[in-house]
Structure P
Amino acid sequence: MGVVWGASLLVLAMVSSIVVADPLVPSLTIFGDSVSDVGNNNNLITLIRANFPPYGRDFAEHRPTGRFSNGKLAIDLTAEFLGFDTYPPPYLSEDASLVSVTTGVNFASGASGMLDATAHLYGAMSLTRQLENYKEYRAGVESKMGFENATNTFSKGIHLLSTGTSDFIQNYYVNPILNTLYTPDQWSNKLMTSYATFIQNLYGLGARKIGVTTLPPTGCLPAAITLFGHGSNDCVERLNWDASSFNQKLNTTSQSLMQELPGLTLVVFDIYNPLLNLIKNPSDNGFAEARKACCGTGVLETSFLCNAMSPGTCSNATEYVFWDGFHPSEAANKILAQSLLSQGLSLIS
């Protein structure tokens, strides 16, 4: 579906939320990596953080929160579209206990992956740890709402997962041992096993409406071109091929899981093609730059490599598809969030 259709759905969702004065779903729970981390890594011993300028310069109060962007993430905008008046707070924060019943919680951790080993490399919260935290969170909600109300909240609420990029770019591609032990196809299979286990466990805890994002066109991320492009300024097609292959398996595995688990709605959100369209046709979407990111030189910076002293950081991030070498700008996230909404109607109904 195109951006126009997505925008129409956005208006419908926002109008509906205003009319009923309640969110379209009772809760929104987030798992994943830096694409969705809203500050959990602030409270971990890790170098993968974004709680310092210029991160967050276009966010509320123009301050960094731990989001890997200049402003809002796609999941922030998704929460707005669904009618929430607050964002799911990071679980590793004092705010989580204050609003968890009504808005859900964000467990995402920058540099986490489908494999726990990927998270352990960078001191991030693994997907297994995120699920353990979710169990604790659910128990807390049950104590506040009672078992029946909590079960209703979790079964009708939306659970979103966005991860996998770090498993490739920050683990497989940079580890010669893994390159020897696994082909990219075999590596994807290994990730699929972890993914299926996570969904089965989340289902076992009462989740019935789950969305998972595909990998982006990893070969077109500015940092990936710098690291693996051998001096070229073009997308690294072998990385995009690996991502496409992974995404096909993600779809197939998700279909199998829905057949296996009664009552499960599992939506695979295509992020690959919407982002690739922004990268290949930036001017058609209102952007001036898709190769370099806004922060610093915009080709490798992320986390502490994108800082207040980074030379050359752009003054207007709305012209850039990418904020840093790995993460989209808020302007790009707005378009991606519209695409998520248009693809995820079955999770709302």
Structure Q
Amino acid sequence: MSTGVVDVHTHVVPKGWPDLGAACGGSGWPWLRVDSERAAMIMVGETEFRPVGAECWDASTRLADMDADGIDVQVVSPTPVFFSYDRPADQAVKVARIFNDLTLKVTAAGGDRLVPFCQVPLQDPDAACAELDRSLAAGHVGVEIGNHVGDRDLDDAGVVTFLQHCAEVGAPIFVHPWDMPGGPRLDRWMARWLAGMPAETHLSVLAMILGGVFDRVPDTLRICFAHGGGSFPFWLGRADNAWHRRGDLVRGASAAPPSSYVDRFSVDSVVFAPPALRLLVDTLGEDRVLVGSDYPYPLGERPAGAVVRAADFLTDAQRDKLLSTNARRFLGRSRI
């Protein structure tokens, strides 16, 4: 089993899924327009959503890129466009089963180097728990969830039920922002990704803290937020200040200031610049930052782990934690 560098944030788009309308019911599902053996386009209706290449579905291409980047193990998670939280739960269950089973076919070709995370119908806590259990039994190691379900954030009672179940069965959770608001101010320059994604993650970390989730779920919960926790680490001091000075509005269900909870979750390292990485380590601690790349998408980091490797403020021991040790603890040491 490898104990080398682990990338906890990568995505998969399997090939060969059926017509989702016929298989799951409903309409307007994503579909894959195959342009060549190594290139395709995710379509939503007749709208082009995202171009993808063979690295999304071909294990040999993925493994070659990992070798080039010095990555031993990847966590392979769904692409959020397939979450389907806005659909009836029975449809979301069916699509989760389809993509979870296809993902296992992709990762099986990589052996221990590709660690599969499943998706679940998070809008229905019972169905989400059941699909998680089914997926873990089939070979998945953890689960990726979106950071909200409509207007329900991660402190929603149903979502908390699912988080508690993950803690009970020992499944690590990777939280990824999705379904960002649009509008004239956010629909240019990819602003939904550049500003909206960090804000979405920031909001959901606050929801877990101020909504009292960390006071209710066991400390065995292993949860990691994408993209360095969004803007939360930079504004932690502002949140603490507001908790003390406007506790009548800010404290919510939390028992302690926000900074008291930074040892309850992890973040990945996809922040692209050494000063931002230093902020993560200084704010959250050297045990709570894990290498992530957002592979294989264009806004991800290549080579994966480059900023961690180049950061001259890290000691060798700290670098080893970010590159490997922290991720193995997040996943469970026996898993890789």
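Below is a table of values for the structure above.
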{"quantity": "Origin of the derived value 29 (percent of Cα pairs over 29 Å apart, for residues 79-246 alone; candidates P, Q)", "calculated": "P"}
{"quantity": "Parent structure of the calculated result -0.32, -0.68, -0.78, -0.98, given that log10 I(q)/I(0) by the Debye sum over Cα atoms at q = 0.10, 0.16, 0.18, 0.22 Å⁻¹, for residues 191-278 alone is the read-out and P, Q the choices", "calculated": "P"}
{"quantity": "Top of P, Q by mean count of other Cβ atoms within 10 Å over residues 47-54, largest first", "calculated": "P"}
{"quantity": "When FRET efficiency 1/(1 + (r/R0)^6) of positions 127 and 239 (r between Cβ atoms, R0 = 30 Å, to 0.05) is computed for each of P, Q, the largest belongs to", "calculated": "P"}
{"quantity": "At a computed 22.1 (mean count of other Cβ atoms within 10 Å over residues 143-150), which of P, Q", "calculated": "Q"}
{"quantity": "For -10500 (helix-only ellipticity at 222 nm (-39500 (n - 2.57) for each DSSP H run of 4 or more, over all residues; to 500), calculated) the corresponding structure among P, Q", "calculated": "Q"}
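Laboratory data are not the source of any read-out in this text; all were calculated from the coordinates shown. Everything quoted here is computed from the prediction, not taken from an experiment. Cβ atoms are built from the backbone, for glycine too; each structure is taken alone.
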